[in-house]
Structure I
């Protein structure tokens, strides 16, 4: 059985649906008591983990659960690190002790964003709290890899889905004739959630070991994305208010020139290729 830690997240929920549709035995954890079911076991990383064990028959687990908002990590570095580092490390130790293969969802934020298509073997250089926390867990996982554990790190750039809140809100605003704000200096290399799901499923099935990366082939600004979606919806582009990340209250380290990652290994090993940014955005329409 596959275990998805963080089944309430957008990516976790999509992976759960995908594996269920393929007839795979899968469970996805929830921290909401009203959602608990045989295939939705309760797990809250804010609670003690000393007595927690993976469900019987768990062969592999993908860890999605995290405090993922950059601002939340900057505003509460101690509290977010307890979830993203301390408790996640305990969870990893518990899983490995039970012989469970692990896929850990990491982020482009472990890098400083100074070059496009960052290689997987480049030294990590996070410049935000969220990135530092992800890098800390990666260091733990690399140590387990060196000791022979079946551990894979999957670094992701911005994941987009048809139900993504930001883009859905923009489209609704265009339809209603309301203005939207979009950052001119905040970049992303969009990857569709369906390909993330495919990558997770492949890495779990393969009990893969190593560092894998998945991102779009190039970076675009959120402003460019807003203008593209406005054009496709036939909306007046004057509704778009272009602003800087600083003026928009984004935390330090959010605005970097590049977020794209070299995804060669996933493409060569599993045939997973991310299309161009415009094709990805067209897909959410």
Structure II
């Protein structure tokens, strides 16, 4: 018979197999393809010699690196904005919603059940020249003509992505706040700390692990985002994820696209490691 440890390993086997088959294997395949010298479609039965030609092509092209830098900065803005906006939502759910917290949490996640594409298209309609925002501004008399900067711009991409990610960014922050011992807040109140002082000196520090998790959960996928920029950003908001998609699609250059994807993956991992080194969450929450 299986012991407790053996039974736990048996239960963990299916998730490990799933991750290996649908996460690790595709990443390794992309890494292998990136070393092919030929940029065109791949014949896996054809012999080839590993080469760094595709990496050189990406790293030697200034426009590619500029798009990668722009995508990283936009991902940073989106992640920081979504985390800050999700913080008060999580605070309300953890400390003010009471017995209705579960209901409010479900309502918060209801939009996630709608197709991602439909939500982005909804913002495209709202930000358009005849959309809801421009109509409201004209009705209030704040503008005489529709504003062009609301659509097909980097600001439109940022606004749309922040909206998409706020519900998901709320979850780790809410979980961190749920683990806060209420006796610490009571002790701070007994020592004379007011509501704002308790919030900034007790709640915020103890919620930092959840905020950091929310930030990285938003930042990592946003770096390679390509659907939202294509729909609401227009041709002037070309991001690195679109570059990778074009390599695999229009250009049919799988090896070059794989190299671009690996470079983005390495950059993202490096940024996350640097951030975790600079922000010592254990020291902040001690």
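Values quoted throughout were computed directly from the atomic coordinates according to the rules given, and no laboratory measurement underlies them. Computed from a predicted structure; not experimentally measured. Cβ atoms are built from the backbone, for glycine too; each structure is taken alone.
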Structure responsible for 9.0, with mean projected area of the Cα convex hull in nm², for residues 32-103 alone calculated and labels I, II on offer: II
Origin of the value 3.3, where distance in nm of label points 7 Å out along Cα→Cβ at positions 72 and 200 was derived from one of I, II: II
Top of I, II by FRET efficiency 1/(1 + (r/R0)^6) of positions 40 and 88 (r between Cβ atoms, R0 = 30 Å, to 0.05), largest first: I
Among I, II, which structure scores highest (criterion: Kirkwood radius over Cα pairs in Å, for residues 144-191 alone): II
For 18.8, 58 (Rg and Dmax of the Cα atoms in Å, calculated) the corresponding structure among I, II: I
Comparison of I, II - label where relative contact order in percent (Cα under 8 Å, 6 or more apart) is highest: II
Which of I, II leads on FRET efficiency 1/(1 + (r/R0)^6) of positions 80 and 272 (r between Cβ atoms, R0 = 30 Å, to 0.05), largest value: II
Mean count of other Cβ atoms within 10 Å over residues 16-23 - highest-scoring structure of I, II: I
For helix-only ellipticity at 222 nm (-39500 (n - 2.57) for each DSSP H run of 4 or more, over all residues; to 500) computed as -21000, the structure of I, II it came from: II
